[in-house]
1. Identify the structure, out of I, II, from whose coordinates distance in nm of label points 7 Å out along Cα→Cβ at positions 188 and 484 was calculated to give 1.8.
2. Assuming 14.9 is mean count of other Cβ atoms within 10 Å over residues 268-275 as calculated from a single structure, say which of I, II it is.
3. Kindly point out which one of I, II the value -23500 was derived from, the read-out being helix-only ellipticity at 222 nm (-39500 (n - 2.57) for each DSSP H run of 4 or more, over all residues; to 500).
4. Using Cα extents along the principal axes in Å as the calculated read-out, with 90, 68, 45 as its value, let me know the right label among I, II.
5. Going by distance in nm of label points 7 Å out along Cα→Cβ at positions 572 and 612, which of structures I, II comes out largest?
6. As an exercise: mean count of other Cβ atoms within 10 Å over residues 92-99, calculated from one structure in I, II, equals 12.1. Which structure is it?
7. Who wins on FRET efficiency 1/(1 + (r/R0)^6) of positions 20 and 172 (r between Cβ atoms, R0 = 25 Å, to 0.05) among I, II, i.e. which is largest?
8. Which structure, out of I, II, was relative contact order in percent (Cα under 8 Å, 6 or more apart) calculated from, if the result is 10?
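Any read-out appearing in this document is the output of simple, stated calculations on the displayed coordinates, not a laboratory observation. Note that the structure is a prediction, hence the values are computed from the model and not measured. Cβ atoms are built from the backbone, for glycine too; each structure is taken alone.
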Structure I
């Protein structure tokens with residue numbers, strides 16, 4: 001009995017040590033990514049997403065979701081983390097990397113359960129492969145890492161059920177699969193992969209086996225349709241019904257699938273010149289020859305199936321089938337908004353699928369190497385491959401530390417509109433608007449149908465006070481089917497350019513189209529305020545608060561207006577206006593835990609308007625510190641000028 005306990009302890013120690021080895025490999029390869037900042041779409045999903053930033057957003061994440069896709073499990077993870085570290089990007093990045101490390105361990109355990117030779121090495125190669133960097137070093141792709149986590153747990157539950165027949169493992173597998181889909185529906189084809197793995201293990205698939213996957217298929221169908229609805233209703237996707245949209249996409253998939261699989265395999269075996277966004281391939285769906293790559297792909301699968309009695313063909317068929325099935329949702333057969341606007345291919349799309357080609361190659365190396373190579377040679381080759389992949393991933397993770405590095409690299413690999421637009425945004429944020437304008441113009445030249453590029457161009461034209469051109473850019477975006485919120489941006493630009501009548505038309509149209517949109521009314525009020533029409537501006541702010549009483553932007557704008565123009569904006573006395581301004585400013589600051597320097601500046605302005613210069617100076621001092629800590633030097637300088645007035649016993653009055 002003692003010997004058995006000793007043996008068991010030794011096995012557990014070995015498993016723990018090898019798991020720790022995988023974690024160390026992943027952490028070392030991803031060291032540069034820990035300290036990076038926010039990248040593309042991180043603001044839309046996290047820092048500027050009220051579903052995440054507001055405490056009440058948790059309900060909306062699940063039941064009133066306004067995101068481009070329905071991935072409530074992922075948004076919930078962001079919501080929890082926002083309570084922990086706010087908009088501190090390294091915290092989110094660390095979680096992403098740690099989840100990936102856990103995924104690497106789970107991949108190893110799955111491959112070991114399947115009896116794959118070299119399971120640990122295959123998991124290690126996958127864990128530090130450069131193609132996975134796009135999913136791990138990019139916080140917005142938490143969708144991939146989290147979906148993979150629960151997908152792996154689902155597979156482990158399925159394998160345990162297959163081995164023991166215990167229903168609890170089946171329930172575990174199904175529940176984990178549903179959570180995986182709620183993180184991202186990219187694993188929607190897992191129910192088709194399960195019978196392939198069953199066949200690999202037992203050499204046959206029975207009617208009972210097929211019946212067992214029906215609940216999985218139903219989950220895929222329901223959440224897959226939800227995703228299609230979001231893609232078509234929330235993005236710039238097609239406006240037809242789901243079935244019509246899928247039928248319309250079939251020719252594209254017929255041309256793209258074979259070429260896409262070949263592209264992904266090439267990047268798997270030669271992972272260089274990776275990019276965030278690749279160029280768009282022309283797809284000539286009217287030419288029969290264009291379908292040949294996909295026909296060849298299908299013929300290869302049929303050929304491997306025909307040779308399945310051979311051990312190598314059997315393993316090759318399973319790997320190829322799993323790979324193609326894992327990629328199937330993004331091979332062009334479904335109406336994916338990203339394909340319409342950005343590119344037909346993306347590295348992060350093959351995060352889970354990558355396991356299949358890595359596994360078959362490592363298994364072949366382990367099997368052949370055991371016969372023809374010494375143990376030292378095999379170990380040396382494995383170490384060399386891991387070092388090479390680790391170095392490549394390390395370097396690629398460096399690129400993902402900042403938007404400037406990311407888009408600069410992208411432009412060396414693929415000069416596409418999204419990279420130009422991204423670089424324009426970076427330059428604009430850094431105050432280099434002349435250079436930003438060059439990049440933004442190039443973006444719309446490369447792809448005139450890119451609505452986001454026209455929006456970005458409008459933002460920069462507004463920043464350089466070329467308002468007529470900004471309005472034109474926004475109008476093009478609106479004409480291309482841009483979201484109704486663009487009427488607000490266009491209205492602001494028109495108002496600043498002095499075209500008051502056109503500005504009013506934009507705002508009124510936008511407000512009519514979005515009766516529950518508080519922001520467009522805030523923008524309307526800001527424009528009116530800059531024109532000196534303070535009473536009308538106040539009315540728009542109150543309209544916004546009637547729609548959304550907790551809207552911090554509206555609360556702050558109203559408080560600032562009352563503080564700067566007491567007694568001028570309504571029939572109330574100056575004292576009443578100041579008192580209301582202080583109350584609203586305190587409410588805005590409380591909603592952000594006194595952590596927003598602009599809101600604290602409003603509070604200071606309101607306190608000074610009421611003659612409490614000591615409290616106003618203290619609030620301004622706190623705002624200056626926060627602005628400087630956040631790198632907002634221009635804002636800090638503006639608040640400092642306000643504080644100097646408060647110290648001199650004077651309120652702030654804008655000219």
Structure II
């Protein structure tokens with residue numbers, strides 16, 4: 001796992017030594033992505049320069065160093081990630097007469113791209129990767145991102161300079177950098193809690209979307225090629241559902257996952273795994289341990305607040321599997337210590353509060369290993385999120401009503417305060433009561449005003465809906481992803497929700513969180529559930545093998561119970577969160593108040609303070625629980641101070 005950054009001076013007027021100095025300056029801020037080695041390469045005749053930082057995982061020798069030049073001297077590559085079937089690709093290349101200097105997968109990818117072309121090469125690659133390939137002869141730059149977006153890649157053109165790299169923080173070292181905030185991207189961030197691709201918070205900078213090859217030709221032509229399309233995979237899979245029996249499907253998924261995990265155990269450094277005690281991470285750890293000759297090192301984070309603590313479950317599963325388990329209990333003080341550094345690692349405003357435990361468990365793992373496997377992806381592939389069943393239930397109950405009726409009903413539901421709904425709810429029998437019932441009623445009231453089921457789903461995910469006007473001068477986006485005709489090709493609401501999550505929430509939130517948290521401590525995170533073969537196979541599953549009796553991940557549970565007794569993992573889903581609700585009213589209150597004071601909110605001229613102050617006061621009073629939407633504001637404020645204003649907190 002590594003990081004790179006580079007640029008093209010279109011005028012080709014920068015001297016060689018200046019190109020190299022700038023490339024070095026651009027990768028210095030991402031040294032944490034690769035503390036083991038670094039290098040730069042430049043071509044003044046083309047105005048091209050690139051820098052690299054290496055976290056050595058496979059082939060620790062200098063033969064794996066980058067930037068790497070092909071045997072012919074024609075191509076130069078900087079590559080971040082792992083290609084798990086590199087040995088098979090290498091054998092095919094050796095049959096063509098190609099000889100290798102070392103055994104790194106970077107060299108395999110480089111020679112494959114030169115021998116077969118980039119598109120044919122990446123079609124054969126199974127892994128997580130983002131790389132830049134410079135063709136010295138044709139002066140062509142090709143930027144490539146893996147199929148599901150595990151590794152990040154940014155690019156953009158500002159004036160006469162083209163930028164590209166693993167993280168946008170690198171670009172600030174170049175004199176052509178402007179760093180202007182894109183208000184439409186900011187509005188999208190406030191709606192969803194992350195900046196959705198292909199947007200970036202910076203004007204003129206974009207994220208390359210998963211499964212894409214962006215080619216920048218010498219004449220200025222930009223060509224965007226889709227080599228793997230998640231929508232086509234979903235539509236094809238649902239149009240050709242598997243005919244396997246339940247038992248055969250369980251057997252096939254077990255085989256696929258075992259192979260995906262096994263291929264991710266190849267490394268020349270120590271490996272371990274995150275273990276939360278949930279279905280996904282437990283499955284990954286179980287499959288690791290079943291194929292290992294030694295005790296797998298597993299790591300978990302716990303909270304002293306019992307409502308958010310799953311460490312005991314992780315410990316029980318680790319004991320059953322026989323792993324070498326390490327756990328760390330976290331309190332508000334440790335979270336507060338981390339908060340000032342979050343903007344440093346995330347580059348863009350990012351408001352998934354589980355970023356804190358993810359960073360903490362990454363720190364814990366890095367004390368013992370250099371690679372850690374993670375269970376991310378299971379919820380999206382196997383319908384694990386509670387919102388899938390909830391979204392269908394809400395639409396089934398209210399979707400047939402005309403929109404004006406739903407809006408009127410929403411208004412009526414909101415006429416009663418959350419406290420009022422809680423009072424009424426208190427008369428129900430204990431087994432039928434729900435925590436924060438009033439907040440849930442108001443959430444449903446917001447959701448049912450969507451124009452159709454997909455708009456309803458977007459509202460279900462929204463922290464600050466566009467109509468709140470929290471960002472000045474921006475309308476915001478009321479959709480998760482532009483997907484015309486999706487209701488025709490994926491008629492099932494749950495399937496559309498899964499697809500939309502796979503192309504937005506998964507790469508832009510979940511995998512961004514994993515990448516930045518692990519890379520902050522120079523740890524490589526691998527995600528076997530997102531092996532593209534598993535993704536394609538999962539889309540062919542009949543609905544009943546994903547969601548059954550209101551419970552998701554049915555088939556994944558059946559695989560796990562082959563290794564772990566069901567009583568150790570069958571419980572309500574809680575997620576990898578933290579007790580932010582209470583912390584904002586308690587130990588984090590003073591810090592939050594400073595960030596949410598009216599002068600602080602209005603200092604940069606980007607936000608409207610009034611709706612934010614209203615939610616903050618309601619949250620402090622206990623009348624509403626606004627911790628998710630307030631965290632969006634707090635993370636933006638912290639990011640703006642650190643990244644835009646350059647203030648070190």
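1. II
2. The read-out comes from structure I.
3. I
4. Answer for the origin of the read-out: I.
5. Between I, II, the highest calculated value is found for II.
6. Answer by label: II.
7. II
8. Clearly, the read-out refers to I.
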